[in-house]
Structure formats: C-alpha cells, structure tokens
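These are the structures in question, set out in turn.
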Structure 1
Amino acid sequence: MTAVSERKHERAVLTGQSWEGSGIGTQIVVLAGRSLRPVFSPTRIFFSLLQPLVLLLLFSQVLRAIGETSYFPDNVSYVDYLMPAIIVVTSIAAAVGTGVGLAADMKNGVISRLRSMPISRVSVLVGRSIAGLVRAAIEVTILLITAMVVFEFTAAGGVPGMLGAVLLSLVISWSFGWVFLAAASWLGGSENLHTLSMLLLMVLQFGSSAFVPLASMPDYIEFFAAINPLTYGIDAARAMVLGEPTGGAVFITVGVCTVIALAGGSVAVRGFNRE
C-alpha cells in the first residue's frame, strides 16, 4: 500500500508541477555562453585575425606608395589611414561567423533539439547575436594591440577617438550579424552561407573607401562606394581615429545600421520559425 501511494503521489507531482522553462533572459545568457565557447580557443582567434593582419601587412608595406599620392590626407601614414577600415572589416568578418555558426548548428541537429525544448526561439538568435558581438570586441582589441606594437599604428584622436571607432565597428558588426543570421535561417547549409558571406564581404570592403579615397576611384566604382553603407562607417571611424570632424557620418552609420538590424532580425525570425 505504501509503494502504491508513493507512486500515485509522484505521478501527481509530475503532472501538477511540470516545468515550463526558464525566463528569456536566462535563455539568452546560457545560449550566448554556449556560442562563445569556441571563441576563446587560441587557434580560432589566430585564424580569425590572420586575414586582417595579412591585409594590413600587404597594403601598409607593399602598397604604401599609394598613400603618398595627392588623394590622401597630408601628414598621415598609410597605416594610420588604413587601420580604421581594417577594424570595421574585422568586425564584419566576426558577424559572418555568427551566421555560419547558426548554420552549422542547424546542420548538426543542435537547433532541432533546441526547438523541442520549452525555450523561446528568439532567444537562440539573440544569443548568437550577442556572442558574435563579444567575438568582434575580442578580435578588434587584439588587432589594435598588434597593430600598435608591430606596425607602429598611432591614433591622432587619442584614446577617445580609438574607443569611438571600436564602438562604431561593433554597432556595424551587430547589425550585419542579423543579416547573416537571416541568411543562415533561410539557406541552412553552412557551405553555401560561407561562400555567399565572403562574396558579400569582398564586394562591400573593396567597393568602399576602405583602402583608397573615393576621389581616386573610377566614376562607376565611386558611385557604388558613395551608396555603400560601409563607406560611411569607415569614414566615421577614420575621422575619429585621426581626430577629425565626422561630419554627421556617425549618425548616418548608426541610423543605417538600425534599419539593417531591424530588417535582418525580422527576416531571421521569420526564417527560423518556418519549422
């Protein structure tokens, strides 16, 4: 009789007090922490920084002569001119990793298991977004320290200008992270997403004022660069690093990034909720 009554009591507890899941804040923190685990790997950090360091070495050393033309600012080394652009490009590359990571989880069945749990699907995307933002901050910080030590990078705008450029690059990274999350939600496969992301990143960075001023470009490329949102972000970051007026470029960049994030977020949520 005792064993039977205990089983009935246990069944009543399980059915009457079923767990309905944690709060969305806890879900976001846990999922962001899970996504950040590979970020702190020394190997991952090394290969993430390899491309921007190679670009910095190639353009600042091999092509430094182009920085002496009349199109470039006076009394500014090409390294100092180039570094703000490398910061922004590095932050967007981290955003690419945000989408690729989600696509890998979808392919490996992790997302299917998460969907079977009593958690908000939005928390999965927000957790990935926050993890990508932290990754971008880590990589940009290490890149800046390396550039100052190895390439003798100096910021005429001082610490405030450098900090402003880093914060702006993180805003750009966060907004583009939602674009790549949206692409991952709809494309699924990480191979297709990585190819598309690298192509988009190449077009954006080389079709902007990242490496040369707009005035030195052919007319058709200058037209594309003038409407490229990355141009405004790079110009604003460069102005802050060089201690020059931004001319409203910061507000334009933040406004455009807000629109990109809202559009990308809505598309990402819609694609993620298809199943």
Structure 2
Amino acid sequence: MLTAIEKQQYINEVLLPNFKHILKNNVHASLFDDELRLKICTDLSARSVGFKSWQEIENTSYLDCHNQDLMGKVFGKFYSEQNIPLLILHAQRIIQLQKHVFKTGTIIYFVDLLPYNNIFTSFMVTFLPIYHHSGEIIALQSIAIENKFFNFQDYIYNDGRFRPKTSTVELTQREDEVIFLLANSITQEKIGQLLKISRSTVANCINQLCLKFDIAGSNTRLLGELATQHGYHTSVPKSLWKPNIIILDEEIAKLVTAAIEQ
C-alpha cells in the first residue's frame, strides 16, 4: 500500500504535469486526490465557479461545504440561509460519489444541476478513477459537459436543435414560473402544488399570459405550445432554482442515499 508521501509524489510528478497540457482547453476537468481535495482544474472549470484560475481553489473540497466565504463565492446570490441545507445535501451526495469511486474503482455518471456563479447550469459529469502503476487508486478525474436544459419538446418543435428563450414579453415572477412549467407539460393542478398556490390563481395567471401573447380566450394548450416554441422550457426561473443530482446508476443512487441517511 502506498504511503501518503508516495501518493503525493506521483500526483506532483506524473499527474499534474500531464494535466497541465489541457489547462487552457475548452473543457471542464478537475483532478482530486484520495482526501477528496482538488489538486488542479482547467481554467474553464475555475471560471464556472467564480474564480480566475485553479490556483485560487487548490486544495478545496466539497467537504468545505460549511465554509461560508467559499460557498458564497461559488454559489453567489443563491447562497442564502434558506438554501444552505440544500447546498450541504448536494455536497454530501457528491462526496459519497467520490468516495465510491475510490472504494470500488467504478466509473460514475451523473447530471449536476446547480446555480454555480449565479447561473443555473446543467452538467453531465463523469468521475473516473486514476490508478498508480501499482494498481492502487490515488486520484479521481472529473470531466463535465455543460448541457442546456431541454426536454422532448425540443424534438417535436425544433427538429432536435436546442432553442434558447427568444421572447421579449415582460412577465412577472409568477407568470415566468407558470409559463416555464406549462412549457414542460406540467398540468395546472400540479403547477398549483409545486408553487403552493390555488388552482384559481393558476387559472388567472394563465389568463394574463394569454392576453400578453395575444391568444384568444384561455387556451392552455396553445399557450404551452407557444411557450415551447419560444424556448421557455429551457429557461428555469431563478425562483425555481433547486440543486439536484441525477445519478444514472440506480444501485449507486441507493447507496448514496443510504450513506447520507446514516
């Protein structure tokens, strides 16, 4: 078994020099040691969480989720007393995924939905174990691809091409919430439950939206179609931002949940 000094020596002499070849590349990539500490990341990854370079966040970790200064920098205005428990839970899930990689050598895939640096972003993330030539796992490489928020509506209305929001109609916060949910095929009843408002309030909001979009009467189906065509299904209102991780392996997801609940 490698000593801590041997592991660090291999990271410093082999892994870091190789990683530095991609620092300026247009890719989100990071390297963590077996203490779950960030050793290096690409400039793009650093900028995505509010920093200029990897040196500013070297040796940070998801274990630092109680560090208010660091979390405030990473999550911007989303870091508030109300959201702190959600962010801590989010960090705990990622920590468990990282531990699982070091324990089992499993390659893990998940979707990370979080408002980093005041921008709600969706990443498809891969955690890869990095082995020492002795066969021991000594590091973890994270590779992430930013993907826009979209759903099956894109394929129906836009031939599979991502369509960002294009409408310039001014909406209230509540109208923005309702039209986003309608564009994602959520029923009026479910919208009321999600937003904790009455069905009549939802109906009144839909009436106002129909007026703003020149739709005769209160035609929910037509409003939903128009909202999708304008890309509202891709633009998550800030009031609905909620950190989430979608783990693509069901068994690993169960293990993560069980570990956090212990």
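Where a number appears in this text, it was derived from the coordinates with a stated rule and is not lab data. These numbers were taken from a predicted model, which means no experiment stands behind them. Cβ atoms are built from the backbone, for glycine too; each structure is taken alone.
To test your reading of the models, identify which of 1, 2 gives -0.47, -0.65, -0.97, -1.09 for log10 I(q)/I(0) by the Debye sum over Cα atoms at q = 0.09, 0.11, 0.14, 0.15 Å⁻¹ when calculated. Value -0.47, -0.65, -0.97, -1.09 for log10 I(q)/I(0) by the Debye sum over Cα atoms at q = 0.09, 0.11, 0.14, 0.15 Å⁻¹ corresponds to 1 out of 1, 2. A value of -12000 for helix-only ellipticity at 222 nm (-39500 (n - 2.57) for each DSSP H run of 4 or more, over all residues; to 500), calculated from one of 1, 2, originates in structure 2. If distance in nm of label points 7 Å out along Cα→Cβ at positions 49 and 73 is calculated from each of 1, 2, which structure is the one that comes out at 2.5? That value comes from structure 1. Set 1, 2, criterion FRET efficiency 1/(1 + (r/R0)^6) of positions 105 and 201 (r between Cβ atoms, R0 = 30 Å, to 0.05): the highest-scoring structure is 1.
In this comparison of 1, 2, the computed figure 26 for relative contact order in percent (Cα under 8 Å, 6 or more apart) is attributed to 1.
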